Structures are given as C-alpha cells and as structure tokens.
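See the structures that follow.
Values in this text are rule-based calculations from the coordinates and carry no lab data. Everything numeric here is computed off the predicted structure, so don't read it as measured data. Cβ atoms are built from the backbone, for glycine too; each structure is taken alone.
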Structure 1
C-alpha cells in the first residue's frame, strides 16, 4: 500500500484569507472542521499535513465560494518562492534547465511521494508535476494550484508574456474548461497521463531575466541546513506530526489522526504496531515534549498545562510526567537546564 503523501502548510498560500474574504469567518472555520484539519494550521509558518487534506480543503473551499476555479485562483495568487526555501533555491539557477533540475531535486523538502519530472522528446520539453493521491476530492484543484506557479517560474526566465505550447491535465475535461484555457492563454488538453507544461526544448538554455542578488543566493547546503525536517516518511512520523498539530486544540483521539491519514483507527494501530509503536506511546511522547516547553517557557499553572495537553486533571498529568521523565513537572521550574539534564 502506498504511503500517505505529506505537504508543507506553505502550500496553503492565501487559501484561508481568500476563503474568509469570500464567505466569512464561519465559512472558513466550517471548511477546516469538515476536513478535520486543526484551525491553528491555517496560518502556521511551516508544518506538515497530508496532501489529501489540502486537496479536501480546496474542494470544500470551492463549494463554499461556488467557485469552480478556486484552485487555479489560489495558484495565480502565489509566487513560486512563496512555497518556501526549496523554491528559492531552484530560482537561484542561472538558466531554465538548471532551475527545473533544482526543483526536481528540492521538491522532497516540500512534499513527500510527489515529484517533478523533465522529459524531452521530438524537440518538446514536458515539465510534469506527478502525485499519487488517488482521491478524486480536490484533485483537480490541487493540479490547477500547482501548475500556475510552475508557469510563473518559467516566465522568470522567458518573460512575463511567454506561454507554453499547451498545458496537459490528467483529470477529465470539466464543463468550465474554456475558462481554464483563457487563463493560461494556450491550448489545454485533458485526460493526459501527467500534468505538464509543454514547450520547445530549445528555451531550456534561457538565462534568468531577473538574476537573484548574490547575497540572497540559496545553495543546496543552505537548503539542507535551514530546513530542519522533511515531510514524514513513516507511519509513526506521520502520526506524531498530526498528534502535534491536533494537540494544540487539545484533541488527543486516535480517530481524528486516522481520518487525516485516510484510514480507520484499527488500521492505524496495526501499522504503528508493525513499526514497533502504539498510538498511546506516541501521544504521551508528544505530550511530554510539549509539556517541557510549556512548563519552561509559559507562565501557565500546572493545572492549565494539564488541560491544554488533553488531561482530565493535573494529577493524571503529574503521574504521566513523572513516569516519562523521572521527576514531577514542578521540578522543571525550580531546576536549571543542567540539573534537568542530569536528572
């Protein structure tokens, strides 16, 4: 079974803002709640969510705003560099071919499982975005949302008015296909094997029109050094990531995590067991990580922190904290970091 693809929340772009402006705050909250996505992720700087959840948010947003082109409008409102440091690294390339090759190399820092590809045959270059989520919900919106920033990246090298020979989509032709064609300003083709921008291969040697100042250059070493975490690659990493996100809203149930991963609670338990973990152990580990941070850095009482972490009372929290750390939470505020390390 293919593992769940995760993507950075930078892929949200202005989605929350566009949705709230079009339909109001209640609509914005309803969309996130309907997908089981914690509201705190809406404006998170950078964390990870299942790609299928982002696709679902786009689909729900399109329904709420009655906008069949929501995904495309979202993509049009984003610059390639808005996707993060990995995209900035790609755009530091001196020529178009190198930019695409860098994007292929760096995409795993933004999204797992998915990939870019560059294929050349019969004088034509196909820059493709390939992802393996089979969910039909939100699929077309995610594709539209991705292809437009790819087009913008090409225009950084070929000029703001440049258009590809055609745009290919691997979803069925929608009723509003002419509007998509008008937006891209070039023929669009549906039911293709891949989602791709197709253009003459000779332009791959084109140099950047606006060169990135040397002081702003991002190297691959910079990318690896500054992006501390890649998307989750195993089921326990994925569960931990989602537990952290949901814990910010005091949610601790396995059902919510399993739903975001596209499976039932029993399936999640079974997969975790296969990697040597239980959901309860992961939940307690994440709780203890956050507990140490809250106790050290916030003025909240132990009771408030216990409730914040989803415990029913401070006694249960203190008991769990002592079991994991060997000392009570009250000791954290009395001890120096070196004393805690020795403990």
Structure 2
C-alpha cells in the first residue's frame, strides 16, 4: 500500500510502498477515505527538537482520518465490514487508575497513533476496537477526519460555562477557530481572537469571533483591557503555544477568571505565581485531547445539528503525493484545515 513515511531522522518525509499490515484477532483494517494534517504532523515533518526526542523512524505518521472497514479480526464483536469509522489517536491501556475512573484520555501508559505506532497517512489503517468511533453517515469523509482535533476544542469549551461571558482566544488555527465558533453558538457575549496571520483571523471572524486582533499591530494587553472596561477577560483559551501569548493571558485575565491551556509550548515558561495567579485567584486548567468518547459524541452532535459549521474550516485538499505542497501551505498559515487523500 501507498504510505507517507517519516523515514529518517531529518526534515522531510517520503512517499513509499509497504506491505499491508497483518491483521491480528483484535484488529480492524480499514481503507482510508480522508486524512487531515495536524500541527503535530508539522513538528514531525520539520524534525524539530520535540520530534527528535519522541519519534523513532521509520513510521507512518498522521492520526486524523476517516475510513471504511474492510476486514475485522476474530475477536471483534461490535465493528463489521463496511462500517464508516474514525479513531481516537490516544491508544489507552484500559488498566490504570485514569482508565478505570473515567479519565482514559489521561492514561498513564498512553500511546499515540502516528507517533508511537503507525498512523493514517496510508491507503489502509490498522486500529484496535477500543479506539474506534463509528461515524454518523450524515457527515462527509472530509469532515469526519477532522473530528479528532475538533473534539479537543469541544472538550475545552464544555469544561467551562461560556454563556454571557467575555472570551479571548489566542491562536486561530483550526482548534482556536472551532472554539470561537462553539462559544458563539453557546451564547458568549464577546469573543476576541488574537493571532499574527490575517487569513486565520478572518476565518475566525467568519465563524463567530466578534473582534479580531493582530498581535503584530497593537499592544494586545492594553487593547483587550480597553475592550473589557479594564476588568479583563472572564475566560481565556490559549491555543497558540506561544510563551509571549501565555504571558499576555495572565495579564488580561480578570481576577477570578479561568485560563484553559491547549497549545503546547516548546520551551519552559517562568510564572509569577504570587501576582499573576495567587493574588488574582484565577483557575488554570490543562486540556489534553478529548474525553473518550464523551467529546466525540458531543462533537458529532454539534456537527450534525449545524451548531458547528466545519465546512468553512476545510479550505484545501491534496493527493497524498502532493504532501510537500500541503505541508508548505499549512506552515504559511494561509489556510484552514487541509485534507490529504491517500
């Protein structure tokens, strides 16, 4: 089968041909219909410090997909040939404290698809039954492939009460834009989004943001304080992973407010615990992945009921052979979600 490999420990990737994966008793083999590119895939493609410490080539990367089941192992009971599926990228052990107390997305022994095991940038993908999500057939293969990252946005928004709240979102990639879209649908009173790419700011505007701010043009802290009558923002979603933005979050959050951290910073960040956290009485929460499968169910329902309008989020599609063009475009920021067809 045709695959996209992270083949050696240096920047780039390789289009290759490998044997179909061997089906074991608890496995499901599915023909990939659509995949979407994640920011994590960019880290792997560019072979940055994180990827160098985490990835052991050769490996098929990619973890966001939709597919049609073509064969199931002898122990599979609830999935059959022809089913339209996607899969959770967090492969959990099912045995640790978190897995046994409703927090499987925080599994102590977690493995990640496309990082620790072969992923979905391939004509066929092998998945385990406990990771499979049966897709609603009303959803297109392209939209279905984006449910994994959208689920992170859904978990972030559903972990707080955004109704009638002042919201600021740092980072207008697909997850940030979906957060904006969902906050609008759930009744946020004011949604401010911050980025440095006008294309993404305008996309956020088209999907619900009330105010867009380019961090390269203005003093973000001064502007947001002015927009909130110097009270600060009720809830901040930090999706950029940028340390400058994180510092700004701490300055513009109102006393007693909530900061949800989704973006991953590549470096450590010094905190002024006394003045920025303790004395302001704020809450900081980390959002990791999706609640399995609560967030998936919510995401599917938000999409099928048109509460989330994902059609505007998907802006480009390419054949797998054109991966270099797709990755270059994604790094430019001049796009939304990009689909790759194996």
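Here are a few things to note about the model shown:
- Structure responsible for 18.5, with mean count of other Cβ atoms within 10 Å over residues 14-21 calculated and labels 1, 2 on offer: 1
- Structure (1, 2) behind the derived value -7500 of helix-only ellipticity at 222 nm (-39500 (n - 2.57) for each DSSP H run of 4 or more, over all residues; to 500): 2
- Per distance in nm of label points 7 Å out along Cα→Cβ at positions 54 and 182, the highest-valued of structures 1, 2: 1
- Identity of the structure behind 2.0 (criterion: distance in nm of label points 7 Å out along Cα→Cβ at positions 230 and 262, calculated), options 1, 2: 1
- When percent of Cα pairs over 12 Å apart, for residues 198-237 alone is computed for each of 1, 2, the one that comes out at 76 is 1.
- When Cα Rg over 2.2 N^0.38 Å is calculated for each of 1, 2, the greatest value falls to 1.
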